[in-house]
Each structure stands twice: as C-alpha cells, then as structure tokens.
Structure 1
Amino acid sequence: MAKDKRYVVTIEAYVFAENDYMARKRAHDINDKVNIKFPNAQSTIAELGEQPFASLAYRKLDDKSRPMKKDKPLPF
C-alpha cells in the first residue's frame, strides 16, 4: 500500500454575525465541526476579518482566538 501524501487546503467561508465576538464564536464552531468530522484534519483559523457585503473594504481582526465566556456575556 502506498503511503498517503499530506496536502494543505485553504478554505474560506463567510460568517454572518452581529459583532466581532459572535463572528469569532461562529468561526470556531465551524472549525470544531470540521475537526470532529475529519479528526486528522487538524484545521485552524488562519485569519478572521470583517468585509461588508458588496464592498472591497476589509478589516482584519487582531484577535482570532476562541472567545471565552468571560470576554463578553453571550447575547442569548
């Protein structure tokens, strides 16, 4: 049996959220689902930013870490 090769895949997705905190939360939720479905994927969030619809403007978030409950209270 031939040894499997390792490939790098870059995935980009749009996440709609009312603020930076919820965007970070939803991005990490999606990443968690990928890692559960494909445990060997070891996916991470390389960059997170805001880009309004139909605009070329882009604001990169300095903090892409998983939000903790102590950051802000959840809106629900």
Structure 2
Amino acid sequence: MFCCKELTEAMDREVIVKAQAYQIRDGRILNDLPTEFFIRSGDTSGRYSYFGLNYCPFCGRALSYGLWVAEKKK
C-alpha cells in the first residue's frame, strides 16, 4: 500500500503518522506543508512534535496526495 518496506515499518512503529493536520491533537506541527504524512517525535511529557513530509525519507517518492497527482500528470 505504501511506497517501500521501510515506510511501512516506520508507520507500524508510529514514527511516521498518516493523518490530516486537523486530526493531530496530541502535539504541535512544526512546519506548514499541505500533507498527510508526518514524522512524529516525542518527549517525556507525552506531547509530540510533528514534521510534515512531502516525500518518503527512505525512497524519495512523493507522499503527499497533491504532489503524487502532479507527478502523475507529467
């Protein structure tokens, strides 16, 4: 379902999260990308920081739906 095995494993471990920005309620989003994929990092207080991703950090393919559609049109 996802672009590579590494991304699937990272999502299973909840290091990378797929969610809409408005669904993230347990932390803060550090950048303002129109994406549904985020790297999640935590601290000891239970709050998370989320960093939006447009491309897979493992294989480089477009993750964001908008970018994926744009690449398909090329």
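Bear in mind these aren't lab numbers, they're just calculated from the coordinates by the rules spelled out. What you are looking at is a predicted structure, and each value in this text was computed from that prediction instead of being measured. Cβ atoms are built from the backbone, for glycine too; each structure is taken alone.
A few remarks follow.
- Which of 1, 2 leads on distance in nm of label points 7 Å out along Cα→Cβ at positions 13 and 37, largest value: 2
- When FRET efficiency 1/(1 + (r/R0)^6) of positions 21 and 61 (r between Cβ atoms, R0 = 25 Å, to 0.05) is computed for each of 1, 2, the largest belongs to: 1
- Across the set 1, 2, distance in nm of label points 7 Å out along Cα→Cβ at positions 5 and 53 reaches its highest value in structure 1.
- Identity of the structure behind 0.99 (criterion: Rg/Rh (Cα atoms, Kirkwood Rh), calculated), options 1, 2: 2
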